[in-house]
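The next part holds the structures, each set out as structure tokens.
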Structure P
């Protein structure tokens, strides 16, 4: 099971691991939560293999997470918003906070890649 071709993580994986460009999936989902829902609701999913961002799957009892040594990809994700909402006060507040020292410190404390 996989995600749609333009999904952010899948796009990065295809760059880091070229074999993903030729991956054939029996099911494609638009969101990781759709993958999780499939595992929870379909008995045949006990035979399925899927990939996705680990935090989205960590609390799902119906699956086992398999660690594959030497397989990792640094994914740098930024603040995303619809440009038509650029002047929205909430968007402006988020942009301001994302550039703050407080946010930078929280990101570092969480063990994530430092903000650029």
Structure Q
């Protein structure tokens, strides 16, 4: 039971966090621009969410690699958006991805350790 809980928590948390980042991109639909420009802006605003979705797909299959990629993504985004020099809001947005990366690595470590013992 614990193994299944630890299996699903990072996946569900990642999906919720990606949906949270997508929520910020809906502001492009306000204004008087043509629909094509709005759709292009919507796509551009969602590039980070698309990258994080790709990382989730990798993490679903290879948990350690995906966990490391989530940690790298969170740190990289925090640096790019100046999270360590005054923009503390990005740290709040990126924290779930850092935590998820750790959870993926922990689950993979514990799951393989149990398999070796039962092996």
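Since every read-out is calculated from the coordinates, none of them should be taken as a lab result. As the structure is a prediction and not an experimental result, all values here were calculated from the model. Cβ atoms are built from the backbone, for glycine too; each structure is taken alone.
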Looking at structures P, Q, which one was mean count of other Cβ atoms within 10 Å over residues 43-50 calculated from, given that it came out as 14.5?
Q
Of the structures labelled P, Q, which one yields 70 when percent of Cα pairs over 16 Å apart is computed from its coordinates?
P
Between P, Q, which one scores greatest on mean count of other Cβ atoms within 10 Å over residues 19-26?
Q
The value 31 for relative contact order in percent (Cα under 8 Å, 6 or more apart), derived from one of P, Q, belongs to structure Q
For FRET efficiency 1/(1 + (r/R0)^6) of positions 27 and 67 (r between Cβ atoms, R0 = 30 Å, to 0.05), structure among P, Q ranking highest is P
If FRET efficiency 1/(1 + (r/R0)^6) of positions 11 and 59 (r between Cβ atoms, R0 = 25 Å, to 0.05) is computed and equals 0.45, the structure in P, Q:
P
With helix-only ellipticity at 222 nm (-39500 (n - 2.57) for each DSSP H run of 4 or more, over all residues; to 500) derived as -9500, matching label from P, Q:
P
Using the calculated result 2.7 for distance in nm of label points 7 Å out along Cα→Cβ at positions 91 and 107, pick out the matching structure from P, Q.
Q
